[in-house]
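Below, each structure is written out as structure tokens.
Only the coordinates and a few stated rules stand behind these numbers; no lab work does. Given the structure is predicted, the values throughout are model-derived calculations rather than measurements. Cβ atoms are built from the backbone, for glycine too; each structure is taken alone.
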Structure P
Amino acid sequence: MALNAVTLAGRHAKLVALSREHHDGLVKAAEDGELWKLWYTGVPKPEGMAAQIERCLGLQKKGTMLPFTVIDPASQAIVGMTTYLNIDIDSPRLEIGGTWYARRVQRTPVNTEAKLLLLAHAFDQL
């Protein structure tokens, strides 16, 4: 199983490798709906976004996570985040999770397509 950063693109969602440069866009996306206040998910507060990015990048370096920033192809705006996580190269296995989206794209095709892109890449390439 390869853990190389990739870009996965569809009509409604584009997944790019998470980077520190995505900080402001991720904060803006989280602010759309004040997502950190939702009891059923773990989205960082704006002041905690940098630490979350560093945590994800650290796990990527260890080989246990491959985090993605989710972009709306129509507007090129950052709308959320998703990850391959708990990666075990020896098994091989991984999970998809750590997903959250700005309120404006919730209940749209963004998540459905993002998951399809992740699943297709996992089964077809990894």
Structure Q
Amino acid sequence: MTRWWRLIHRARLERDLERGVTGLGPHLDDVQIRAGDRDLRRFGSQGEQRLAVLSLILAEAVMLSERGSAPPLLLLDDVLSELDEGRRAALADCLAGTGQTLITATAASALPAEPAQLVEVTPGAAR
């Protein structure tokens, strides 16, 4: 890294720390997620929004699998609560054979398929 680049990087870091936000990165890009003519961020139901985010996560996992030597570990926290049975089944089909996935749910009955391993957590115990 050249000395010039280090000075620029240091100045940017100091400015970001002063403002409390990062001034560079993909989070600054304008991304719209739409269903037809509707902007899901503003006009989508909670279920539609969750499904859109889940779709992006699954697409990212596919891309990482294609680029890397091993599939990524997916951690899906409470993704099932807003999905109907059909979408839960579709999620299970998508995840089959894609590597390791950890899904949290409020009840084992919410899981769309028989898990390879199940850990139930109750107050004071995990079994």
Fill in the blank from the handout: For distance in nm of label points 7 Å out along Cα→Cβ at positions 7 and 103, structure among P, Q ranking highest is Q
Handout entry: Which entry (P, Q) yields the derived value 18.2 for Kirkwood radius over Cα pairs in Å
Key = Q
Completion exercise
When FRET efficiency 1/(1 + (r/R0)^6) of positions 31 and 63 (r between Cβ atoms, R0 = 30 Å, to 0.05) is calculated for structures P, Q, the one with the largest value is Q
Practice task
Match the computed value 14.2, 41 of Rg and Dmax of the Cα atoms in Å, for residues 15-54 alone to one of the structures P, Q, and report its label.
Solution key: Q
Handout entry: Identity of the structure behind -10000 (criterion: helix-only ellipticity at 222 nm (-39500 (n - 2.57) for each DSSP H run of 4 or more, over all residues; to 500), calculated), options P, Q
Key = P
Problem - Value 15, calculated as relative contact order in percent (Cα under 8 Å, 6 or more apart), assigned to which of P, Q - result: Q
Exercise for the section: Figure out for me which of the structures P, Q the number 0.95 belongs to, where FRET efficiency 1/(1 + (r/R0)^6) of positions 23 and 87 (r between Cβ atoms, R0 = 41 Å, to 0.05) was derived from the coordinates. Expected result: P
